[in-house]
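Asks: In structure tokens below, several structures.
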Structure I
Amino acid sequence: MSRIVTLYSYRGGTGKTTTAVNLSRLLAERGERVAVVDTALQAPALHTLFNLGDIPEWISFTDYLIGRCTLEDAIQPIELTEDAAAAGGGLYAVPACDRSYKLEAILTRGYDIGLLHEAFYQLIDRLNLDTLVLDTFPGITNETASAVARSDALVMMTRADRAALVGAPKAVDAVAGLSRGRRLLAVSLLTETEIGEQFGELLAQAYNAPVAALLPPAPELAGAPAKTFFVDAYPSHPLTREYRRLVDSLDGAA
């Protein structure tokens, strides 16, 4: 049975897109067929992390929404390591485009919002997916609301600071009436020091979700090879271990 996993954050700077990419890679390693869609149309980043900068600029999820290409045209197969491929999984990216004139077209002319959520289910059907991962824009836009509303599992991402606690009620209120799936909390740590148990409990209570992962800072992210996933380049890194813990939590939420 297929599932939709949406990554959401009330504020930016939580590592949401990096988490989406590496989460999808780990799911594929387990033999799943996975696709990742960039619904952050206002500031897309998925193409950068998947190293898809050389694709023609008119072939993207943005172009599909404004009628310049088909949905199939926007799908980009992602090469996996031999071990991951041997597990029987598959990985696909559906990147959006950051060209200014396309952003202007989306923001000024708009598009048929029905195409957005229809695309989610078309991707699941046409690619025979086990998991569809949706990366979103911070806060609540039309695209984010659509992604959250169709999630079977909602990963709420936040930073481990007091501002996260203050903003938690607004974050929860924003998704409370939309999400029907189970909520999980992934906390991006600001220092190497692990979050205190008491503060972790406060975050879990504030977001009404169990803490599924504590994501430590990783300077290595900046130096990771362009065509290599972080979890492949640093399989023993604490961040990779937390990504795996998040995958385990998602399986438990299925």
Structure II
Amino acid sequence: MRNQSFDTSYEPPISSSTFYMPTKPLFLFKPANRAFAEGQTRTLPPDWNVFISVLTAVVIGFIAAFTFVPQPLLVMNLNQRGQAAQATISGHYIQHGKSTTYHVQFSYSANEASYVVQQDVSADTYNKLAQGTHVTIRYLPDDPAQARLWGANADESNTQFYFFVIVGICLAVLIFGYFLVEYVLRTRRLAAEGQLTDGTIVGANLRRSKSNYVLKLNYTFTSPTTGQPLTRSESSNRTDLKNSGTPSYGTPVKVLYLNDKTYRVL
């Protein structure tokens, strides 16, 4: 009888469970959150992009405000301690651009010196003050070069505009300040009381904004409270992705969740 050899190795039947897709690595929307996402800390790092954006807006607001402040202050000072004098309209011209601005010049003498001052006025005032017209002005005794039309020809239309601009800027600064404080308090509450849950990327777009690249990320996750799917879009500067590209659909993310209205992708 011939010897017969048998293969005793066993191979399981091929089925759908034999094949699997490799797990995609976790994507961090903000890399600085890695330690928090991995449970190494319970403190979220400051979001410098938010601080820089708010600080930039506040600085621009203050610069704009101080640009417009001198005119209303001058009018207040003239009301309180201005000296009346007679002046003569010595010139006027119209400046065209995005808007039309009307200017008049008046000449006068004060403290044994001669001065020529230009003032922005309304179209009505411009039209009625022909060159050579005698007008009343007020000037500051300690700084005679600071003067405005006064009396029947007083024109503070631009000053009122400056005042409303200043008020608007102050309100904008307050709103930005409130936003920053609210953001900091919400971040602290999220870190202290929130829980980490798994989410998935459903869309990502990287666009150039001046010298930065801004990533707009759409993600979804299941609410730990209601079990319903929640979807949100968030944006952040991610210049580091300009060469590597955006994460693909289905890439996992971590979401810090407090309730169905307060949560943030890490």
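Asks: Between I, II, which one scores greatest on mean count of other Cβ atoms within 10 Å over residues 94-101? Please list the in-between numbers first.
Replies: Working: I: 19.4; II: 8.6.
That would be structure I.
Asks: Let me ask something else. With distance in nm of label points 7 Å out along Cα→Cβ at positions 158 and 182 derived from the coordinates and found to be 3.7, which of I, II does the value describe?
Replies: Working: I: 2.0; II: 3.7.
Going label by label, the one that fits is II.
Asks: Where does the value 9.1 come from, among I, II, when distance in nm of label points 7 Å out along Cα→Cβ at positions 134 and 222 is the thing being computed? Don't jump to the answer; show the numbers that get you there.
Replies: Values: I: 3.4; II: 9.1.
Comparing all candidates, it corresponds to II.
Asks: From which structure (I, II) was helix-only ellipticity at 222 nm (-39500 (n - 2.57) for each DSSP H run of 4 or more, over all residues; to 500) calculated, if the value obtained is -12000? The partial results should precede the final answer.
Replies: Working: I: -12000; II: -10000.
Structure of origin is I.
Asks: Out of I, II, which one gives 20 for percent of Cα pairs over 31 Å apart as computed from the coordinates? Working shown, then result.
Replies: Numbers: I: 20; II: 57.
Answer by label: I.
Asks: State the single structure among I, II that was used to calculate relative contact order in percent (Cα under 8 Å, 6 or more apart), giving 26.
Replies: Details: I: 26; II: 19.
Source structure: I.
Here, each number is a calculation from the coordinates, and none is a lab measurement. Fair warning: this is a prediction, and the values are worked out from it, not measured in the lab. Cβ atoms are built from the backbone, for glycine too; each structure is taken alone.
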